[in-house]
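So, here's a batch of structures to check.
Here, each number is a calculation from the coordinates, and none is a lab measurement. Everything numeric in this text was worked out from a predicted model, so none of it was measured. Cβ atoms are built from the backbone, for glycine too; each structure is taken alone.
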Structure P
Amino acid sequence: MHPDTAFEPIDTERLTLRRSIPEDAGEIARYRSDPMVRRYQGWGDTDAATVRRQIEEMADRLPGDPGGWVQFTVLERDGGRLVGDVGLSPAEEDPGVIKVGYTVDPDFQGKGYATEAVRALVTYAFDTLGAEIVRAYASAENIPSHRVVEKSGLSLMERFEGEDDGVKWSGVRYELRREDRPDR
């Protein structure tokens, strides 16, 4: 695997995925703070200042660089409205594996945007970064998220349980191997 030293925004039929910028923080914080979104997510604070700081911390990291996530803002190509964000990170414990994550503003859910963005990210991870495996995690209860990754070609690999601060939770792990890509 190798980092992308010349990242260009990724265009799909209806969307553009570009590197997130600090000015996106307010919108991202707004939908990430929605209780219906937050209940399935594993991040901590979602206020605008925290999101801005996270975006600024990622600014110098190249997509595919080890050491953490790179976030992309998802925009409608027609009108430029911010509809969500996606991200990727090398799995430090598993060489050749790229993890992907995604969140769509509830105002834009149900339009296929998450699937379209995740498919683009999967293609980018394989074709540009040279990943051997693309992996996604989700809450076991977040069935719409399962459908997004399944429509993007990933297969369920594992169900697992955990506990944080006395709160039990369950999750799922999905993966797609380079040689199993449906579009190849």
Structure Q
Amino acid sequence: MRRPILIVLAIAAVAVLALAFARLHPGAEETVVVVEDPPAPTRSPEPQIVVDVVGAVAHPGVYRLVAGSRIADALTAAGGATGEADLVALNKAAPVRDGQRIYVPRPGEIVPAGSAGSDAQLKIDLNHATASELEALPGIGPTIAARIVRSRGSHPFTRVEELQTRGLVTARVFADLKDMVTTR
């Protein structure tokens, strides 16, 4: 009976020695590396604009579009133009602005003032035009365009005539471009 107890004690002693040896020599340990996945980038919502699409379209109404959209995008949002639409009278590649009304005319119709494609919309806005847009006007080069942009920075234009009263253009140049510009 003594012998089985000695065997059990010997096995326990070997186990304790093996455990102590393993703890004293940590070189055989595995290194665990915790890797955290970075959070997926969240996309901020793209800025939106609101436009009013009326006239010869399938579903006239007010639509939300992504900023930077074109008139063609607004037409698509409104279900497309009807068969009676005069699409030649509308520049479908023109960018749309927030709050803009887009009128799709029928043949022979005049586009209402203030709508995309109207005479007022085709004029260059002195208070918002880029220097390159201003340079497209007759008699306006890079220097005068830069002066106009600087001048409106401190005091926005309230009348087209201010181009001349502020000494930005000559009377001859003003006569050539007065019907091509506006102030909004």
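Miscellaneous remarks
- A value of 39, 25, 18 for Cα extents along the principal axes in Å, for residues 47-102 alone, calculated from one of P, Q, originates in structure P.
- Identity of the structure behind 16.8 (criterion: mean count of other Cβ atoms within 10 Å over residues 95-102, calculated), options P, Q: Q
- Structures P, Q were shown, and FRET efficiency 1/(1 + (r/R0)^6) of positions 55 and 167 (r between Cβ atoms, R0 = 30 Å, to 0.05) at 0.10 was computed from Q.
- A value of 18 for relative contact order in percent (Cα under 8 Å, 6 or more apart), calculated from one of P, Q, originates in structure P.
- Looking across P, Q, the calculation of Kirkwood radius over Cα pairs in Å that yields 16.6 traces back to P.
- Among P, Q, which structure scores highest (criterion: distance in nm of label points 7 Å out along Cα→Cβ at positions 87 and 127): Q
- In this comparison of P, Q, the computed figure -9500 for helix-only ellipticity at 222 nm (-39500 (n - 2.57) for each DSSP H run of 4 or more, over all residues; to 500) is attributed to Q.
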